[in-house]
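Input: structures, listed below.
Every read-out reported here was derived from the displayed coordinates using simple, explicitly stated rules and does not represent laboratory data. Being a predicted model, the structure only gives us computed values, none of them experimental. Cβ atoms are built from the backbone, for glycine too; each structure is taken alone.
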Structure 1
Amino acid sequence: MKQKYTFGQKQVPKLAMQTWIPLLQCSLDQLDTHLHDFMNDNPCLEIKDGFVQQDKKKSAYSQYTNHVGNAAADFLEDITISGESLYDTLESQIDIPLFPTPISQRIAREIIEYINNEGYFEGNIEEIAKVCETKPSNVESVRQRFAYLTPSGVGAMDYKESFLFQLNTFEMDNDMSVLLSALILQFEKFEKFLKHPRIKEAKEIIKRMKNPPAISYMEDATPIIPELFIEFKKDKLEVRLNNQFYPNIEINEPVNDEKFMKQKLKEARELVKLLDLRKTTLYNITLAIVEKQYNFFLGGTLKPLKLQDIAEMLGFNESTISRAIDNKYIQTAEGIFSFKDFFSNAIGEVSTSEIKLFIKRLVRSENKEDPYSDKYLHESIEERFKLVMTRRVVAKYRQELKIPPYRERKFLYRLEML
């Protein structure tokens, strides 16, 4: 697939660069809001939302959802509900009686600094002790009091400790408390508890626990709107812009010839040209990616690819390509991919993106009763790609993919089956 590109940065006038770069960099779901800022400052502009009627029977949104499948059907229902943040909630609880002294309150606030958005503690006890000029044992003592804070389970170091913290929120007798504590600590040996006379009651309590502990404070995943579609039509790859989600711009001619209005009319026309150039830029970047990664779209593997390679093909600076692909996605037959997924360095002759994709596929197909360890993933990668790498690198890639360690995945799988 050979493509001739007569395209480049010189197409953007210098005076328009301040408008062009933010317009190129924002994602498709941010574009409408970004353009409305221009409309508010320019009486010659009228911007309509991307969700407009294309005909009497079918809206742009319904056309889009029909294309990408039912998974996108909840897009308009996915709204952000504002409220108190996790950290505001924790801060408001750093007081008497749990933290009665200034030093205990200082330690508690320092601990909060190391709690991630899932509610887990990721700090170092010794380092916090040095900062607060106290003993590590005092810091750990304060951290243990987080077991009595809301949301329950917050401040724990891992999922097991979080579940132990959450036991405090349930009313139970001592026997049930002992059973649940043992069950949580030995969850990998869950089978040994199946014959316990109160196992059913214990399972019902575990089902009511939160994992991760701050899940109610975590923002819902924002639905991904692809910029382009890549699909086979009559045995040929077709690249198509997602025009349905682009806001419609109308230019209102001024009724007078005032200098101010002439300038605003010029700016409005320039914006329309830059919006078209945004489309052309992303379209050409995608064509270049398809040319470089053609085998991947035929079911093959990803090749190592650098931003510089695409920048040279299109006549843009590498920084411009980086801005253009930031937070943008492509819909393919295999699913939705970030533009950045197609760019990576290499280990030997294999791209790191291809290795990560292989890890994702392995984990997706693993036996939930016996998930793959990093050792198995490491051996499988070396065998599949005929290369040598360290297990530490495999663990790093797994973490970058936000895939938990195999013991935690096993725990979560079993939790799902309770």
Structure 2
Amino acid sequence: MTKKYNLTRRGVMKLGMLSATAPVLGKALSTRAFGQDLGPGNKFVGDVGGRDHERLYTGHPVVGGGQMEIRLNQSIYTDDPHELEVARRMRPFDPASWYTEWNRVAQINEEIAVGYEEHGLNVSAHQFYMRASRFHRLSIVYQEDTDETMMPGYTKFRELFDKAWDLQTPPFERVSINIDGNQLDGYFRKPSGPAGTRFPAVIAYQGADSLAENTLMGGGSYTARGMAYLVVDLPGQGAPKRLKNLYMPPDTERFVTPLIDYLETRLDVDPDRIGLRGQSMGGYSAPRAASADSRIKAVLMSAGSHDLLRDLFEYYPPIQDRVRWIIGARDLADTRRRLRDYTVEDVAHKIECPMLIGYGPKDRIMDPEGAFRLYNAAVNSDRQMWAGAGHPHHEAKSGGPLDLRLPTAQDWAAKQLGAVG
């Protein structure tokens, strides 16, 4: 019986004989065909193939994939041992790995906090409940609305934030403001000062991934400069999006106006010195609000946007499904249609207050050209562009340069609003 050899292209390549003659091929079948024996180094020699989806950081199900994603990564350049642990263990741009590793260190910190609380050491317990809350927030901040980890992680984040502040006197007030017929929760911080002092105030308009509790903790840089600070999860953000199915419409100014109405009722706020800060996606909402409410005396943003379709949706594909969720669209085609209305094209000329339009020349998330278009359109504003903004922290997380971040936004707001601090 004649022996039959099933020699495939892959097999021939491993023998190094793709263009060999028949006589040489016959010889090769009985001897090693490697031109050089590399020992263990031969493992992948001659392994012919193409893209390996299981080994690439595709970031599935994130639209655009890991080769475009910049957020789902943690830098090793940190002095926090748990952040470093996540950086070493996680699979970059992999949503499941991202969740697993942040959730793991969150649980470690919660266990430490519980131990301190059981011994009545409330300052230490507060510290570790806050760390656990922050890590839970990180675990779900980029998860899609359909991901089964998103809601449990968000609930845990809120639970531990509240538990932490049950153990310490908080530097803020919890507020509830009626917006479009819905009671929405938020936080108000103010500087220390003599009774009866009326402080200038800054309203924070958040981005696509922001949560009020996280944004609040960054407000200390404003109160330290003599400004009060108000942040509320609005429709399309945080709790309203997750718990009440409230979505962000194009005319976001209608949400900011009730916030100003609220501040005017407070005896510790100067109603003639109210500013608005927009971060990330809020770089669209902040100037839009300033075009409609003259009570805003200054507006600043870290990533200015002229229209969300070009500046965010088309510029940064991994965030497309998040934008769909934020505005309540059916699918990405519906999202694209709706986003045509999310523009300041016809209203930018109505902005009359000073603006600080931030952008990042190398920003991979918000198109810096959008900030430039906003600058050109807001012809009646005493405006300035600010090149040190955008989303540089994401680039740093992915191994980019760790640039010094100056407090430009806070100092600019303090000067514009006449703060003393």
Ranking 1, 2 by FRET efficiency 1/(1 + (r/R0)^6) of positions 201 and 385 (r between Cβ atoms, R0 = 41 Å, to 0.05), the structure that comes out highest: 2
Answer label among 1, 2 for the case where helix-only ellipticity at 222 nm (-39500 (n - 2.57) for each DSSP H run of 4 or more, over all residues; to 500), calculated from the coordinates, equals -14000: 1
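Kindly point out which one of 1, 2 the value 0.10 was derived from, the read-out being FRET efficiency 1/(1 + (r/R0)^6) of positions 257 and 345 (r between Cβ atoms, R0 = 41 Å, to 0.05). If you can, show how the numbers build up before the last one.
Working: 1: 0.10; 2: 1.00.
Only one of 1, 2 returns 0.10 for FRET efficiency 1/(1 + (r/R0)^6) of positions 257 and 345 (r between Cβ atoms, R0 = 41 Å, to 0.05), namely 1.
Among the shown structures 1, 2, from which was the value 103, 60, 39 of Cα extents along the principal axes in Å calculated?
Working: 1: 82, 57, 51; 2: 103, 60, 39.
That value comes from structure 2.
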Answer label among 1, 2 for the case where relative contact order in percent (Cα under 8 Å, 6 or more apart), calculated from the coordinates, equals 12: 2
